[in-house]
Structure P
């Protein structure tokens with residue numbers, strides 16, 4: 001195949017890994033927002049963008065994606 005491009009999945013930022021690590025502990029989004037000093041609505045919006053970035057339908061799928069791809073333990 002000529003000029004075939006290979007797909008490279010996005011990599012999370014350190015901040016995104018931190019967020020998902022907190023969510024993986026079972027912490028609700030509201031609690032994570034409070035720990036990070038963010039407004040709960042701002043965090044909910046950022047979480048929505050993060051799920052879209054990794055093509056995840058919900059937070060459980062996002063956490064699973066991060067574990068499967070060894071971004072978190």
Structure Q
């Protein structure tokens with residue numbers, strides 16, 4: 001199991017790579033500024049995606065992911 005510090009470091013690295021450092025910081029600030037229910041957000045994120053499409057994308061992502069240690 002990875003430590004909280006490792007997860008935070010990896011999360012920030014991924015955000016910075018995908019959004020750039022400035023937008024990654026803005027994203028974190030947005031989350032901290034507003035009341036935010038992650039579970040509700042995730043539940044609504046894919047509500048209009050057909051299950052077949054969701055599973056295809058998940059399989060593609062898994063196939064493209066590098067193996068974890």
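Read-outs: derived from the displayed coordinates by stated rules, not from any lab. Worth saying up front: this structure is predicted, and the values here are computed from it rather than measured. Cβ atoms are built from the backbone, for glycine too; each structure is taken alone.
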(request) Tell me which of P, Q gives 140 when you compute volume of the Cα convex hull per residue in Å³. (result) Q
(request) Assign the value -23500, calculated as helix-only ellipticity at 222 nm (-39500 (n - 2.57) for each DSSP H run of 4 or more, over all residues; to 500), to the correct structure from P, Q. (result) Q
(request) Please state which of the structures P, Q yields 2.8 when distance in nm of label points 7 Å out along Cα→Cβ at positions 22 and 38 is computed from it. (result) Q
(request) Name the one structure among P, Q that FRET efficiency 1/(1 + (r/R0)^6) of positions 6 and 30 (r between Cβ atoms, R0 = 41 Å, to 0.05) of 0.55 was derived from. (result) P
(request) Consider the structures P, Q: one of them gives 1.11 for Rg/Rh (Cα atoms, Kirkwood Rh), for residues 14-53 alone as calculated from the coordinates. Say which. (result) Q
